[in-house]
1. Computing Rg/Rh (Cα atoms, Kirkwood Rh) for each of 1, 2, which one ends up highest?
2. Which structure, out of 1, 2, was distance in nm of label points 7 Å out along Cα→Cβ at positions 164 and 428 derived from, given a value of 6.1?
3. Determine which structure produced the value 1.00 for FRET efficiency 1/(1 + (r/R0)^6) of positions 84 and 124 (r between Cβ atoms, R0 = 30 Å, to 0.05), calculated from the coordinates; the candidates are 1, 2.
4. 18 is what came out when relative contact order in percent (Cα under 8 Å, 6 or more apart) was calculated for one structure; which of 1, 2 is it?
5. Match the computed value 1.07 of Cα Rg over 2.2 N^0.38 Å, for residues 92-203 alone to one of the structures 1, 2, and report its label.
6. Rank structures 1, 2 by distance in nm of label points 7 Å out along Cα→Cβ at positions 236 and 388 and report only the one at the top, that is, the highest.
7. Of the structures labelled 1, 2, which one yields -15000 when helix-only ellipticity at 222 nm (-39500 (n - 2.57) for each DSSP H run of 4 or more, over all residues; to 500) is computed from its coordinates?
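Bear in mind these aren't lab numbers, they're just calculated from the coordinates by the rules spelled out. Predicted, not measured: the structure shown is a model, and the values here were computed from it. Cβ atoms are built from the backbone, for glycine too; each structure is taken alone.
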Structure 1
Amino acid sequence: MELPFAESYKIKMVETIRKSTRAEREKWIKEAKYNLFNLRSEEVFIDLLTDSGTGAMSDRQWSAMMLGDESYAGSSSYHNLKNTIQRILGFEYFMPTHQGRAAENVLFSVLIKEGDYIPGNSHFDTTKGHIEFRKAHAVDLTIDIASDTEAYHPFKGNVDIDKLDSYLAKNANKVPFVIVTVTNNSSGGQPVSMECLREVRRVADKYGKPVLYDSARFAENAYFIKMREKGYENKTIKEIVKEMFSYADFMTMSSKKDAIVNIGGFIAMKSKDVWRQCSTYNIMFEGYITYGGMSGRDMNALAVGLDEGTEFDYLDTRIKQVEYLGNKLTGFGIPIQSPPGGHAIFVDADKVLPNVPREQFRAQTLGIELYLEAGIRGVEIGAILADRDPVTRENRFPKLELLRLAIPRRTYTNNHMDVIAVALKNVYDKRESINKGFRIVWEAPIMRHFTVELERVG
């Protein structure tokens, strides 16, 4: 008899979480202005808002923190992290930042000017925000099948190479670089194939454009390449990662994802000239170039996390848990982005709540209903996150209206996944009676989803 799957870790410390009543949750979400970000952590039973900084660090990472060097300049922790990045990712130059959006802020301050166009595959919220804040434009060239949640494609995160070539042929003079997000978060945590990465490199070289990877979940992307792409089944994750980044000129990293730390990020690059230009902004925005808003302790933990996060057994455990939840939901008939992504399940809110007018924010409505049902917090990846057109100020309605259930790393058990699945089924079973959503009563001028205030319609 074949042995069943088991996690590649054992639990060393636990944190108590509290269940609440529906009456309590009704009160709390109303006080939070129906914004799930505004809920207190103690008001949440299972927190799937994000996988960013919410995972459990290993004993090796905690041990490394005790050896952190807190020197202002030139700490051994910085050099330890630098050497790890060179060894695993292959970049000669890097600088730490306090998180991924800070890395974008520093690098984009060098690379982007007003009127630029940045083509890529479904830029995520902070990426698009930093582009549009500079009065530039994000151009989504993701393959069309990504917007069909029911269709199967092993690499739904791919850039459409023909579209990229055509776009650069017409607009190369306005494009400072091409960006590839690995994995593609906005399309459902979907991976990008190695073939696609090579082709992006080829087309970019054809027009003399550098390539940037938004790399928050690069290791999960490498796992999918190993499992789904011919010729990579016998390669290690670290070998695949090395090849992936060989096709990139720059990378930004939110280390709170695949490096499994609570805080931190970095920029890495192959150009000394760009590194020097970034140094000025890093000193202005973050801190000195050898700490960049991070403590020595956190840099040490990050270095260990890069090693652990690029091991197959860890990734297999992590991604199989996401798949487990996905299979539970599809077994209940609940429509999700298929196949399940690497870090989250994305529920198709357009199909779950078609009776809610789209201008009343279906995914947000679904997220609130799930919270009321069981104290589970997800996040809307839909029209609220898509924000307003920077020119017309009209709401943008994306092709996909999704509720993201992001699974923290090494944090919850499959029993928690079972609770999530049943809770969502209960909401799904009463979907016909849910026909009203929410309207915005206050919003920030950019990246509104973090702080938006809502009220019920009707």
Structure 2
Amino acid sequence: MGCFLNTMNYLLAIDWTTIGVKAAQFILSFSILILLHEFGHYITAKWFKCRVEKFYLFFNPWFSLWKKKKGETEYGLGWIPLGGYVKISGMIDESMDKEAMKQPPKAYEFRSKPAWQRLIIMLGGIIVNIILAILIFIMILWVWGKEYLPPANAKYGIVADSLAQKAGLKDGDIVLKVGGKQVKNILRIRADIVYNEGPDVITVKRGDSILDLGYDDNLRRKLNSRNAGDFASVRIPFIISKFGKNSTGEKAGLQKGDRIIAVDNQPALYHNEYLDLVKDKKNVDISVIVVRAGDTLVKSARLDMNGKLGVNIETDLKKLGFITEKIKYSFFKAIPAGFRECWSTLGNYMKGLKQLFNGKAKASESVGSVFSIGGIYPGEWDWHIFWTLTAVFSIILAFMNILPIPGLDGGHALFTLAEMITGRKPSDKFLEYSQIIGMILLFGLMAYALGLDIFRMFK
């Protein structure tokens, strides 16, 4: 009975609305990426007059949620949201259609086409993903520009979490340099440290002093971990932006725009200070001092079972009085900037992979399944972040698919390139066994990533 009640309390404590919003953004984003990736294979196959038997979003073993035959192609929606596929006649792929391969080659089959055409078909999805990322970055820069917060404009400094404190940082510090390079955007300190290729030094302003704080690969390794936290976030005041359902704060008479400055007569000028004061308090009454329209008021409020007031804080830096800087782009200036953004994103991703191989990051801490990826999306729908993440994942999808692993596009492309160089086509048996090995490797990696996420949940 006790176990059941604990489970129910745990489930009730989960913010299902936030999880739903995250899941919706993840599904929509990856549906776009998968559809366009497979469309790249589809359109190039049709271009070279190959027959495309199936075009599916998600996998459909045993049955499909929806399907419709149009011409020679069956279009459908599968029920396992782990990818998608096109089935091209005469191609050894995940369908493992051995019976069809035993028949004499036909003119419309993939295997009947010249090697250079087959290579383009295999690279079609990767090419579309790269083009998509560039186009999204162009539109993001054109519509939203690039906004950042220079260190000098972070008027309250940073909030240093436990990991940052171990590295020598303190609340209120202003980070000036990482690796000897000026910090342009204080919101990207963590990324600056992870991808730093200069001296392992963080330069901060603390009061009137300038300090150099050294760090080692252990910090970088921990920052690469999926549960590393914010490390150093912008310190902000606690100003209420809205109330949640059944908010105890709203019932206590708190209002939108109130700024909390003290808890139980202890100063809490910033949100992190408030959190420190209430971290061990649940289902208790607290006294809060708030500033409202120039007046100072005292309110008694009850923390809920999770130790919260049921309020959202204002996080819009402009509304909080921070002076951000913004680079605006015309459409034509956004085009080269979009290419640069794509290249920079790819470069950072490759640096991250390099760190996995040189020991500066651990796979057990950095690798995650779809659950980890879905958790990256914000709890509130934000189109700017949505499209940014879609562009980033489009680049990652392209890079992962070009790896020369059997079962991936890169594996097929490698065999085709070898054929073009040697003039010898791999046998169907070799391709079949390679496909099986590749699928085992891929499913093994997926199982490993999923296992890590499950382990982290109960750790």
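1. On the way: 1: 0.95; 2: 1.03.
Greatest value across 1, 2: structure 2.
2. Values: 1: 3.4; 2: 6.1.
Computed on structure 2.
3. Details: 1: 0.75; 2: 1.00.
Of the options listed, only 2 reproduces it.
4. Values: 1: 23; 2: 18.
Label of the originating structure: 2.
5. Details: 1: 1.07; 2: 1.94.
This figure was derived from 1.
6. Going through 1, 2 one by one, distance in nm of label points 7 Å out along Cα→Cβ at positions 236 and 388 is largest in 1.
7. Working: 1: -12000; 2: -15000.
Clearly, the read-out refers to 2.
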